[in-house]
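Chemist: The following blocks contain the structures, represented as structure tokens.
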Structure I
Amino acid sequence: MLKQRIITALVLLPIALVGFFLLEGAAFALFIGAVVSLGAWEWARLAGLAGQPQRVAYAAGVAVLLFGLYQLPALAPWLLLLAVAWWALATVLVMSYPASSRYWTGLPRRLLIGLLILLPAWQGLVLFKQWPLANGLILAVMVLVWGADIGAYFSGKAFGKRKLAPRVSPGKSWEGVIGGLITSLLITLLVGLYRGWFASELLLALAGAALVVSISVVGDLTESMFKRQAGLKDSSNLLPGHGGVLDRIDSLTAAIPVFAVLLWLSGWGAL
């Protein structure tokens, strides 16, 4: 399993680096759209579409919607605000699972939720590419989420006692979440000091980082909740040793739109 994970990572890493940081404009949107469409194919399975034709049709439908969003950039603010509302609701659904499952067990609702998860993540990344800091913003949200994941892993292993959401993901603890949050806040503090931010800017950045990291945990738990309901361990086997695409980007699907809205409201982004 470890060998498989390493081989997959070595193959995917250069592709991801080129796709995220070297592509521009329509090529970048197409690359991210391909990733999101694969995620949609996986989500269709979590939603209850067992047949390949139906899953492919859902993924194709998502691809068409992405093309429409690319042609209608004026919809971006509304889509991102809708995503923020969804992730606020998802927080409640995750923390009240399994009782909350009665609100989203129907196939149409699950398919709609997939759109609320996937489309805004694509939109946020496309916007980042268009804003002045571009790749820096993409790197920033990734470092925040990955830093939190690493901090949570080690903190959870060392101190984890109180379960965060035992009915959704028994392995996660409050201690792990706090450790991950502290890690990301330290990263933000160091970046702010290096860039010479004013105290007010630094405080805003720390508050924003805390919110982005917190919602990234909800993104992770949301996918876990749907997998648990569907009786699945991984979203797919597309990435040998790593599970599926959604298993790799679940935290980012929540973090990206929230990060984009925070940048927009703070004046650090432009919509």
Structure II
Amino acid sequence: MSSNPVFKSGNTAVITGGASGIGLALARKCAGYGMSVLIADNNSAHLSSAKSSIKGKVETIEVDVSKISDFEKLKTKVEKDFRGKISLLALNAGIGLRGSWEDTDYFHKIMDVNFFGVVHGLNTLLPLVTSHSTASHPSSVIITGSKQGITNPPGNPAYNASKAAIKSLAEHLSFDLSKSSPTTSVHLLVPGWTFTGMSGNDPSKSGEKEKPKGAWWPEQVVDYLEAKMEEGRFYVICPDNDVSEEMDKKRMLWDREDLVRGRPPLTRWREDYLIEAEEWMKETQT
């Protein structure tokens, strides 16, 4: 039994991108608490595998989060099969692509999934989260962001921009719901290096890849998330085996000081600031 009333037997969890990685680990946790779980994903093979591997009340639905019509289909299923109530909504689906400044499709695909996949989920499903939320039966929204949307390392501008937009969106949602639905908590999940499909942990492919020593398992991320939700944290910035919480704080603080001090952007990666940044990281206490 969890001390967080959202993770309660009989409650319903809806998880996008829930058939693998962090989403699947969260689905397993919810089912383990006796919750009804609806996993939404665009990979039919992963959906089938997820449903057969999780004990409990688990249903699946194939959804392309870039299409609001698919979310309308998802909403109809929740209303029909889950009494129209969502206690835990995890908008977790995302993709990682790389492209050039001339590649318009690269920008559209990233934004359609990573950003509008969250917007569509909120447009359609948020009323099913807030309408029944009370002090004794609260609800939660989890939105999966990325450290790349905060510290903005060079090399993948579309992905970084999508996750920066997600951070801003989640912050506004948290503020607005604190007024309109104060018993609905919002949490921005920012994983560290995690062994998921993006980093080679794809159960559908033959030949199991060994987890890198620096990475966390998805289950570690979800355990950390649950603990921070219990503390009432909005920002859930996960460490990993290579990067500590203290290091994350310093990196975020250095990035913000680019703006405050009027430095050029992304100075942590500029050659003429490398030594200064390295020394600052060593000496600064947060």
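Throughout, read-outs are computed from the coordinates displayed, never taken from laboratory work. Please read these numbers as outputs of a predicted model, since none were measured by experiment. Cβ atoms are built from the backbone, for glycine too; each structure is taken alone.
Chemist: Given that Kirkwood radius over Cα pairs in Å, derived from a single structure, equals 19.1, which label among I, II identifies that structure?
Modeler: On the way: I: 19.1; II: 19.7.
Structure of origin is I.
Chemist: Given structures I, II, which gives the highest value for relative contact order in percent (Cα under 8 Å, 6 or more apart)?
Modeler: Evaluating relative contact order in percent (Cα under 8 Å, 6 or more apart) on every structure, the highest lands on I.
Chemist: Consider the structures I, II: one of them gives -13500 for helix-only ellipticity at 222 nm (-39500 (n - 2.57) for each DSSP H run of 4 or more, over all residues; to 500) as calculated from the coordinates. Say which.
Modeler: II
Chemist: Assign the value 14.3, 40, calculated as Rg and Dmax of the Cα atoms in Å, for residues 61-108 alone, to the correct structure from I, II.
Modeler: Here the read-out was taken from I.
Chemist: When you work out mean count of other Cβ atoms within 10 Å over residues 189-196 for each of the structures I, II, which one comes out largest?
Modeler: Between I, II, the highest calculated value is found for II.
Chemist: Between I, II, which one scores greatest on distance in nm of label points 7 Å out along Cα→Cβ at positions 93 and 213?
Modeler: Numbers: I: 2.6; II: 3.8.
By distance in nm of label points 7 Å out along Cα→Cβ at positions 93 and 213, the leading structure of I, II is II.
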